[in-house]
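Structures for review follow.
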Structure I
Amino acid sequence: MIQLKTPRLFIQPLTKTQQELYLANNGSLEKELGLNYTPKKINEDLEDSLKNFFLPLITKHPQHHLFYTLWAMVLKEEQTLVGDLCFKGPPDDDGKVEIGYGTYDGFQKQGLMTEAVAGLVHWCQQQSRIKTLTAETEASNEASEKVLIRNHFTLDCQTRDNSWWIRKVSE
């Protein structure tokens, strides 16, 4: 089992079954992981992506499991889920892969996502297939932009509504 460690967090990719428990959103995932349950609201877009993109693709392409699942963020001190990260598919032929992330209500503005993204970047630097990370933010989401800036992403392109960020992790 892969488990990334940062000063305050454990970060681990969920299995297909654990991702299904995540969607149930009733404490069954926390029970499976031996964690304390804190109610959370699952974003509609994330729920749709899990049901219609990630879960079917984990089944179809199990060799790419790590790129079609949520990576759960566990706050060590409280033994509770505080957010999640994901890849939006495996690296392309150029080694580019997009990340997404979200912090649960009640755990925002504590630097947890900055720390989690740093942990994920570090893991990516150890993967020979990954050369570049990208991320998309809504133009109005300053907190998300700060997470990326603090992790040495640079603005790649921007429209009125969205910004795209990029970070080299290896040559």
Structure II
Amino acid sequence: MMKKYIFAFILLLLNQPGVYAEVSISAGFSPGGTAQARVLQTINSAQLTADIAAYEFTSWPVADALAAAAYRGVAVRLVADAGANRQAWLPAHQLACAGIPVRLSSRYRIMHNKFIVTGNNLVETGSFNFTAAAANRNAENVVVINGDRAVTDEYQTEFNRLWDESVPLPCDRK
């Protein structure tokens, strides 16, 4: 009889929010490569979804990682600043032509967000623009928060808001 109570107590504890959830936080910096490495790790670890909000999006390594994620079945979406991503040769346009949903935001003077939120409870955020300059020439930072459902939900809500107010980027193969 006592074993039943102990078992029930353990089950009760395990069902309490935060009791067994482990949150980990890591950081990366550039120059030096750890910022871009954290960004790529975030994308490469995405299992179901990867939603990216970007001011400037000119990084081919990040675009390649997003394309690879989409190829392995991850639902990838990108929302980027319209003013910083106009040229058809930029990665955002190439991703759109590859069938990845891309939207551009012109609602604000600049849409200055830089974050990734994945369906496996992971958020990457920081000053790191998704550009070669951010990876190689600027002093930048990223923070990766893994396992914090409240933070993930806040970022997902913000991404969805940005997505809903942005316009689809059509493939323009001129």
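Coordinate-derived values only; no laboratory data. Not measured: the values here are computed from a predicted model. Cβ atoms are built from the backbone, for glycine too; each structure is taken alone.
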Name the one structure among I, II that Cα extents along the principal axes in Å of 41, 37, 31 was derived from.
I
Label whose coordinates, when helix-only ellipticity at 222 nm (-39500 (n - 2.57) for each DSSP H run of 4 or more, over all residues; to 500) is calculated, return -11500 (choices I, II)
II
Suppose you compute mean count of other Cβ atoms within 10 Å over residues 104-111 for every structure in I, II: which one lands on 15.8?
II
Have a look at I, II and say which one yields 18 for relative contact order in percent (Cα under 8 Å, 6 or more apart), as calculated.
I
Mean count of other Cβ atoms within 10 Å over residues 32-39: greatest across I, II for structure II
